[in-house]
Structure 1
Amino acid sequence: MTMAYRFAHLTDPHLPLTRGDLRPVARLMNKRLSGALSWGFRRRHLHLPEVLARTAADIHAHRPGHIVLTGDLVNISLPQEFARATQWLATLGDPENVSVTPGNHDAYVKSAVETGIWPWAAYMQGDAGNGKTEFPYCRIREGIAFIGLSTAVPTPLFSAAGGIGAEQLTKLGRLLESLGRDGMMRVVMLHHPPGAAGDSRRHGLQDREALRRVIARHGAELILHGHTHRSVLDYLSGPRGPAPVLAPSSASALDPNGENARWHLLEAERAAGGGWRIGVTVRGLDGLGQFRTEGKFYLRSETVNTAW
């Protein structure tokens, strides 16, 4: 790769609930009721569709080669929400150019996971072309391997935790090892934070220590997540150096007590002598409702972050 490859990262769009979604009321006689109340009293004032539209427009204006979306497209996993989210994804890009990982709000109740899973499955499939959604999946674009994990598992009331599971972690280790040997830049995508931001029993990644061990053994050049609704720059230990962990705030947020919407434009190129140089441009919504560059920084690995 002679030129930098540009890709975008956004997360947690939380497309709005409508009143019609809440009928019949019988569908709310579970964890969905608390989620609907949270949306009605608080979250609908923080996650605005007009803000999300501006985020998407700003991403498109920068013409990235690929778009990564790390979960929480919906709120309480109703069928109508899933249908609208699939329609919205089509406006963001086609499945070839957009990679999605699911979040806890996309698996809000057990029945939602059991009844046909997500209708946007085409955005969560690897290059193998078998038409199946199996995690982890892998897509390779210009020497960059986008590896999608699912942390979306149904949880009890008042829990927003996530889990990966032993099967995914075993497959992830094999993928990281193989792709590292091939000199790929390995971008791991998941919803729940694997670093310090995920150290919570009720809201964090339950098997984060197991994931950290996989990264420490096999390495990764970049890890992208969501869930926190705030910007994160963290690091996990790798075999030859730290693996950077990044997240922007929610793509639909207008939060007077938190962070407004942000997304990241990433530009990756091979560094002299091996490894990768990654430029990160932070785009954020200002007080006038316009997106502006809030800063830019660089991440660099001098060698491929593997154990050999």
Structure 2
Amino acid sequence: MQPAPEWKSSEETVAVIGSSSWDQFLILDRFPRPGVGAVVTACAEAGGGTAANVAVALARLGVRPLLVTTVGDDAWGQRLVSELSREQLELHLVPPRAQSSTDHCTILVSPEPERTILWSPGARLRLGDPLPLERVFQCRVVVIDVEDEDLRQFLLDLPAHVAPRTRIVGPLTHLATLPVERARRLAIQHDVLIGNEDEACAVTGCTSVDAALEALRRWMPLGATRLVAISRGRDGCILATIRGTVRVPAFEVRAIDPTGAGDAFAAGIVYGLLRRLPLSELGRLANAMGALATRALGARAALPTRDELEAFLSGVSHVHR
């Protein structure tokens, strides 16, 4: 059984830096082909955003995270702050810019269930924003999920100078939008990388997840990365270290909406590493988090508590899909 990278216990604070968004959901009777309509059978609104989702998931598991984010100067931003303030997390809100809008997503959910996201960019963290850097790097683990490439580079460079024991976790979401060489330069500065198959392929320039994982493993001796975790939805996940890969099958649940499942998976990886789980158990826990997050509409509605997660893990077997 392969060991995972060794981290401290889950009592230590995790900082999460990145986006928050306001999500509007349209439930469709079918996903329309071009030129063909579809019926909206239900609609809903809720908070989202990758960093906020990860932070809330960790909070539900009993890890009180620090969330550093920003919202726009609008009603959506006010709703987001109100919603996040009810969670057991430490919220540091970078002041919104005057007349700025909040990140906003319209999410189309069809019966499969699959979802399509229409994104309207809004307030995002940028280099030069007043971030609580001293507080952030007091944390044992920092999850960096910022779009601004210069800000990400700045945050990645800091630990070597001010907090060499801090471990950096990087979702692949925004790295996947960069040219491969720039993505590689940033990727290898993270201790842990987390993403899905498409993101892994985009970051490496490969056409298959297996080739992408081999590329990511070849990058490991070049930098800090010791673990890559790739979610594959119904096919479970693959965890890769310099020693090899571990494939962990998925759980079967009645899925309502897959929005935020990848963020829940990422939170599961962080939580499992804090608990110092071996790779197979780490993948099982992260898969459970991703599966449980799909049980209701919205990224956070079905995020489990620690007790719910442990009950699910103790009572359900893996299902190969």
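A few notes on this one:
- Largest in FRET efficiency 1/(1 + (r/R0)^6) of positions 184 and 208 (r between Cβ atoms, R0 = 25 Å, to 0.05) among the labelled structures 1, 2 is structure 2.
- Per mean count of other Cβ atoms within 10 Å over residues 136-143, the highest-valued of structures 1, 2: 2
- Between structures 1, 2, the calculation of FRET efficiency 1/(1 + (r/R0)^6) of positions 176 and 256 (r between Cβ atoms, R0 = 25 Å, to 0.05) yields its largest number for 2.
- In this comparison of 1, 2, the computed figure 2.1 for distance in nm of label points 7 Å out along Cα→Cβ at positions 40 and 56 is attributed to 2.
- helix-only ellipticity at 222 nm (-39500 (n - 2.57) for each DSSP H run of 4 or more, over all residues; to 500) from the coordinates reads -7000; which among 1, 2: 1
No value in this document is a laboratory result; all are computed from the given coordinates. Keep in mind that this is a model prediction, so the values were computed, not measured. Cβ atoms are built from the backbone, for glycine too; each structure is taken alone.
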